[in-house]
Structure I
């Protein structure tokens, strides 16, 4: 999976500068590193990013509790990616619906 819109969103939300053609594995790895840095050095910023991205707090808490001993940065990065992909899919669905409307129905 190599979605330029996902990379653009991740770059924006996490203050990264990954090229648009970044492979998914590299994107995931860079996001994990960025999340890890935030956990260690600026936890408040991480909380802000998670709020802004709209990561499901209950799901995050559950996964962290169920995966004690796992790298929290990996879990959080995967949730950020999952949420961004959900947003992209939703936007595409609404765009398709808008494309099916006549000019008179659009406003």
Structure II
């Protein structure tokens, strides 16, 4: 099993959810996060005054999938989140050693 963690722009959530549903992904976890990458934040103008935003609002989307669906999952997220502009985000893939569904006691993929 793999954990696919994507950091994306907030407006991409609906497109990502639809793309993942289209390939059979049944669940995900979404968190509102703030951070910055290579762009080191951004500059905005409010009422004629320019100010710097050091931490940009983003979404962290987490999906656990089996190894067979990994490439499809990563590709679906990447395609849905891509605008071609700076700040589209990053996708990380991590190994999941085990999972447990608390209610039933199911383990591994059955728990996901």
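Derivation of every value follows stated rules applied to the coordinates shown; laboratory data play no part. As the structure is a prediction and not an experimental result, all values here were calculated from the model. Cβ atoms are built from the backbone, for glycine too; each structure is taken alone.
Here helix-only ellipticity at 222 nm (-39500 (n - 2.57) for each DSSP H run of 4 or more, over all residues; to 500) has been calculated and equals -24000, so which of I, II was it run on? Derived from I, not from the others. Comparison across structures I, II (criterion: distance in nm of label points 7 Å out along Cα→Cβ at positions 16 and 56) gives the highest value for I. When relative contact order in percent (Cα under 8 Å, 6 or more apart) is calculated for each of the structures I, II, the largest result comes from II. Computed over structures I, II, mean count of other Cβ atoms within 10 Å over residues 64-71 reaches its largest value in II.
Out of I, II, which one gives 15.6, 52 for Rg and Dmax of the Cα atoms in Å, for residues 48-87 alone as computed from the coordinates? This value belongs to structure II. To test your reading of the models, identify which of I, II gives 103 for volume of the Cα convex hull per residue in Å³, for residues 8-71 alone when calculated. Answer by label: II.
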